[in-house]
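Visitor: Some structures are shown below for you to check.
Since every read-out is calculated from the coordinates, none of them should be taken as a lab result. The model shown is predicted, which means the values in this text are computed figures rather than measured ones. Cβ atoms are built from the backbone, for glycine too; each structure is taken alone.
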Structure P
Amino acid sequence: MTLEAFADTIVPGEKRSPDDRAVAGAAEGGGAVVAGAVELLETPATGLAPALGDFARLLNRHAQAYAGQHGLELDPTLPPFVALSFPHRTALVGVLTAPGHPEREVWVSIALFSNMAFDTAAHMHTLDAIAAGHPGLASMGFAMPDSDGLWRFSDYSYGRKLASLHPSTTPTGSPA
């Protein structure tokens, strides 16, 4: 729940249900949590998976200290970071990711993976993500592939052709 709240602070989304506490509901539509930020963090490829429990505990200790410094009373039934309001979560994440903070690299890494989950669905095959209505890809208007599962773009992104096809390019698109 704590790492979901962190991811939601990075790319906010709407609550998944009325009693959702991890997602603050600071934005409409799905955010990093619905996009799969925690699922991405849990993959071996991130290199962070074995330490996620430690990071959550550390984040909660920071939240407890932050609450004490700001005279905030936290709901004792929730992890401390989750119990912070969205503006206070945002302020604490700003402190943790600021230049000079000794743990900055950890928190920036988790923030980057939260963005990556939303922007690219890196933990899923792109076709599966599109079929599931992945919120990040949908919000960016990510194009559907052609019927054969490949992406081709009849309109050039710069409004003009940038280069001619190399004469040795194979029919599958590989340079010879």
Structure Q
Amino acid sequence: MTKPDLETLKQARQLVQAVTPLQGDCGLVCGGRCCQPGGEDAPLGMVLFPGEEQLLSACPGYEFSQANWRLGDAPATLVACAGHCRRETRPLACRIFPLAIYLDEAMHLKLILDPAARFVCPLCASGLGGLQTAFRQAVAACAKRLVQDPVQRDFIYALSRRMDQLRQDPFYRLAP
């Protein structure tokens, strides 16, 4: 397996280091629901981008688990904290939440609301327009940087197909 370009990953992470979806701590709105680990039967957390486990494994306070779903040939790796972490070590999926980087079948890059966010994030009710413009712009720049690395591009494509599957799930369509 080809390894991700860690420099590209670090640059992408840096682009979203200082921005947040709202002007304040959005975790105060919902009690940090996106930061809560699940149990052994249903691990929860944020998906790690290729290379992030290597960057974060020495950071205290993270719980790593394997998802019960796959991206390509392997289970996705998830990470969760106890609801608080240092911003500079925060995983990329946390930095861009509730957005997701999406590649459609024709490889067109888009930002969408993460389909999984619908279940935990009250910001989704406001749509993309409810998020700070600076946040959306930074996530777009991050996405453009990531897809320059073939490993990250393939990962984002596989994750996008997973999001497509989630949106087709009957239970997903029943959710508010």
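Visitor: If we compute FRET efficiency 1/(1 + (r/R0)^6) of positions 15 and 103 (r between Cβ atoms, R0 = 35 Å, to 0.05) for structures P, Q, which one ends up with the highest value?
Guide: On the way: P: 0.75; Q: 1.00.
Checked P, Q; max of FRET efficiency 1/(1 + (r/R0)^6) of positions 15 and 103 (r between Cβ atoms, R0 = 35 Å, to 0.05) sits with Q.
Visitor: When relative contact order in percent (Cα under 8 Å, 6 or more apart) is calculated, the result is 29; to which of the structures P, Q does this value belong? Walk me through the numbers on the way to the answer.
Guide: Working: P: 22; Q: 29.
Computed on structure Q.
Visitor: Name the one structure among P, Q that P(r) over Cα pairs in 5 Å bins from 0, in percent of 1, 8, 17, 23, 24, 18, 8, 2, 0 was derived from. Could you put the intermediate results ahead of the total?
Guide: Details: P: 1, 8, 14, 17, 16, 12, 9, 7, 6, 5, 3, 2, 1, 0; Q: 1, 8, 17, 23, 24, 18, 8, 2, 0.
Clearly, the read-out refers to Q.
Visitor: Something else about it: To which of P, Q does the computed value 1.4 (distance in nm of label points 7 Å out along Cα→Cβ at positions 7 and 151) belong?
Guide: Working: P: 2.2; Q: 1.4.
Answer by label: Q.
Visitor: Please state which of the structures P, Q yields 31, 26, 19 when Cα extents along the principal axes in Å, for residues 23-70 alone is computed from it. Before the final figure, lay out the partial values.
Guide: Working: P: 35, 32, 10; Q: 31, 26, 19.
The value was obtained from structure Q.
Visitor: Supply the structure label, taken from P, Q, corresponding to helix-only ellipticity at 222 nm (-39500 (n - 2.57) for each DSSP H run of 4 or more, over all residues; to 500) with the calculated value -10000.
Guide: Numbers: P: -12500; Q: -10000.
It was calculated from structure Q.
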